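**Q** Below are structures written as structure tokens.
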Structure I
Amino acid sequence: MSLNDNFFEKVKQKTNVDKNTIYRLAEKLNNGHMKDENTIKEIIDTLSKMTGKSVSKETSDKIISKIQNDNIPKGIDKMF
């Protein structure tokens with residue numbers, strides 16, 4: 001098992017998210033237009049399913065609005 005496989009196996013054990021799901025999400029992020037509402041919704045839905053956490057329509061709409069209006073922190077130091 002390679003280093004990457006070990007990493008993905010640890011992620012799967014902790015989150016129940018497999019390597020293929022992570023790659024599909026990364027592909028959506030790379031190929032998607034991040035101002036497109038449908039792309040953002042798909043990513044929110046995927047992350048919600050991956051984490052087992054539900055996201056209300058209100059929260060989803062707020063996230064979409066913030067992303068579309070570039071109202072998100074540009075660096076990790078601005079997030080907290």
Structure II
Amino acid sequence: MDSKPRILSPYCAKLKSKKAHFQEAPPQTNRDVVDGSNHCWCELTQMSLGPDRQLVDPDDCRAERGCFVPYGQAKRPGV
């Protein structure tokens with residue numbers, strides 16, 4: 001049995017944008033996340049900065065970031 005969780009999206013579940021509100025499935029590409037405005041925010045902070053005070057962006061809001069929340073989980077692993 002594989003104990004590794006299945007990755008539903010490479011992006012943080014808390015990465016939000018206007019376009020993301022219309023998605024029916026977890027985003028798989030940057031185009032799934034942002035629209036022409038390229039504006040996004042963190043659902044946790046409601047700002048363009050994440051809980052780690054770094055900019056929110058599809059290229060950066062990924063598993064390597066300490067505040068990353070995987071799709072299908074309510075909060076960060078280990079918290």
Structure III
Amino acid sequence: MGSPVKQTISAQIPIELALAVENLAVELDRSKSWVIKEALLSMLAERERRHQSVLAGLADVDAGRVVSHADMLDFARSLKEA
């Protein structure tokens with residue numbers, strides 16, 4: 001089984017962030033590359049999750065599953081009274 005193709009990238013980041021990455025790598029006994037890769041994977045997964053949520057919301061609107069503004073105001077007022 002061959003090793004996955006990899007590419008090295010570079011980025012200029014604030015020294016404080018670089019130090020935080022280095023400290024986390026030491027704390028986790030991992031490489032800085034691993035820490036950065038995990039952070040990027042997490043960010044990309046969260047962005048995809050949000051994108052899917054927006055698409056689901058738009059599908060609800062298209063299907064007519066909406067609440068009127070007046071109904072939302074009534075609901076908000078009922079929360080204040082509770």
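Quick note: the coordinates plus some simple rules give every number you see, no bench work behind them. The model shown is predicted, which means the values in this text are computed figures rather than measured ones.
**Q** For the read-out helix-only ellipticity at 222 nm (-39500 (n - 2.57) for each DSSP H run of 4 or more, over all residues; to 500), a value of -500 was computed from one structure; give its label from I, II, III.
**A** II
**Q** Next up: Which structure, out of I, II, III, was P(r) over Cα pairs in 5 Å bins from 0, in percent derived from, given a value of 3, 10, 11, 13, 11, 10, 9, 7, 8, 12, 5, 2, 1?
**A** This value belongs to structure III.
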